[in-house]
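Please go over the structures that come below.
Bear in mind these aren't lab numbers, they're just calculated from the coordinates by the rules spelled out. Note that the structure is a prediction, hence the values are computed from the model and not measured.
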Structure 1
Amino acid sequence: MEHFAKAHQVFSIKVDTNFDNMAMLHILNKLNYIYCGEVMLRGAPRKAFEKLLS
């Protein structure tokens with residue numbers, strides 16, 4: 001996805017996930033996504049992340 005984004009002149013990817021989604025949290029950490037804080041989705045808090053692409 002990162003390669004596709006850069007090929008289309010998109011240089012930031014933002015994603016959110018549930019606090020208890022350990023698999024996704026592990027992937028985001030492994031891929032160097034930066035924790036940005038919490039967002040609300042349908043009244044429930046979620047962890048938000050961003051990665052700047054160069």
Structure 2
Amino acid sequence: MSVRIDKNKCVGCGACVDECPKGALSLNDEIATVDDSLCDECGACIEVCATDAISFE
């Protein structure tokens with residue numbers, strides 16, 4: 001399983017970036033991206049995403 005960002009739903013608010021305890025998320029061109037090598041799939045980013053742009057795949 002991995003974290004997936006729906007680029008069509010992401011509004012670049014940065015809430016997920018601030019919430020991630022591992023620093024696995026960043027904003028690139030105002031869209032969230034995930035570094036799979038840092039992500040431990042805790043789901044914290046999913047909980048704070050106001051647009052439901054983040055999910056497990």
>> Quick check: -3500 is what I get for helix-only ellipticity at 222 nm (-39500 (n - 2.57) for each DSSP H run of 4 or more, over all residues; to 500), calculated from one of 1, 2. Which structure matches?
In response: 2
> Quick one: P(r) over Cα pairs in 5 Å bins from 0, in percent came out at 4, 24, 38, 26, 8, 0 when computed from one of 1, 2, so which one is it?
Replying inline: 2
